[in-house]
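Enquirer: Just below sit the structures, each encoded as structure tokens.
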Structure I
Amino acid sequence: MKIDIDWPVKYWARLQKELYPLREDSLLVDMFCEQIAPMLFTSEEQLFLEIYEFQIKNGISPLILASARQLQKYKRGSGLSKRIHESGRGNNLANFKKRYTAFAKYLATRTGETEE
């Protein structure tokens, strides 16, 4: 399910807050809340989500940021590697990796992924 409604973030956040207590009662509400959550991420968190999903899709453990060389082996990996490099350049790549790892662990607990 993909949601394509151009609402300001504040409305998505408010809707998520109102629906969150109903998640346990309805599978559809739970699925809807899962789709809303990424809309509220910062641009860095959206990049982390993209990396996480890319690594899962390609059989790479999502809990540790793969090397640029490893990412480039897969379709669209070169572009993703370039975006990672550009994002990490100003903030120090080591700090970027730490933030990615923390975010990946958060996503893993949310989605039930527990692989290493």
Structure II
Amino acid sequence: MARDANAGKAKLPQPWESLRKLIILKRSELDEKKEKALLYAVLALEEAFGVYRSALREVVEGLGKAVQRVEVVEEPFRRVMYMADLGRLTQLAEEEGKAFENALKILRER
């Protein structure tokens, strides 16, 4: 999809389409307004990714707690199994989705 969008064959949803148009400009096509728009777009992306990155860090930490390594002993064998807390994994997926939506909201507002 990204390749098609960059080739001009497909449109991305806003705000991605506006950013794509700004990013693919040649230096000769930039005027003062477009340079400012590009600067503000970069700042907005930086802020949005900062929000998403910090939330994602918490989700990754939660994954370590949601999946536990358990050693099972069935004589005469030992084996290692991983037990997942499906409720916690579902909660983490929802938190990640909310974090992404918050980052997208910030990007749209800026």
Structure III
Amino acid sequence: MTTVADIADAAFDAVADDITDAVHAATVTTTAQGAYNAATGAYSETDSEETGRAVFANERPVRDIFPDYQVGPGDQLLLVEGVTSLAEGNAVTINSVEYVVRAVQDIAGAGALFYAVAREV
């Protein structure tokens, strides 16, 4: 059975073959808060990374996909594939530039293809 992940992978491959600068390697970093350390007054943090691919999809208005989101200066619309989760607050690094995810939509609820609004840090 063909999945959303299979379709997204094939579509990104086809675009990458035809338009060489459209698809970018992307690293999604999730930071999980750990235990509180009374001596330092801070919580420990653990980062986990997942790699995928992203396309800047700025030709489509953010409001079309995120109607309740207030678009800010520097917001970018991304289409991200190849990762299994993406959430608000995650960091996404593309071409050595770090972005923070401000809004996310799991396309078809499949956990394989996401629209995200991200802002450069």
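Enquirer: Just checking, which of I, II, III has the largest value of mean count of other Cβ atoms within 10 Å over residues 26-33?
Expert: Structure III comes out on top.
Enquirer: Using relative contact order in percent (Cα under 8 Å, 6 or more apart), single out the structure from I, II, III with the greatest value.
Expert: When relative contact order in percent (Cα under 8 Å, 6 or more apart) is calculated for I, II, III, structure II comes out on top.
Enquirer: For structures I, II, III, calculate distance in nm of label points 7 Å out along Cα→Cβ at positions 18 and 58 and state which one comes out highest.
Expert: Comparing I, II, III, the top value of distance in nm of label points 7 Å out along Cα→Cβ at positions 18 and 58 belongs to I.
Enquirer: Next up: Figure out for me which of the structures I, II, III the number -4500 belongs to, where helix-only ellipticity at 222 nm (-39500 (n - 2.57) for each DSSP H run of 4 or more, over all residues; to 500) was derived from the coordinates.
Expert: Considering all the candidates, the number was obtained from III.
Coordinate-derived values only; no laboratory data. Since the model is a prediction, treat every value here as computed from it, not as a measurement. Cβ atoms are built from the backbone, for glycine too; each structure is taken alone.
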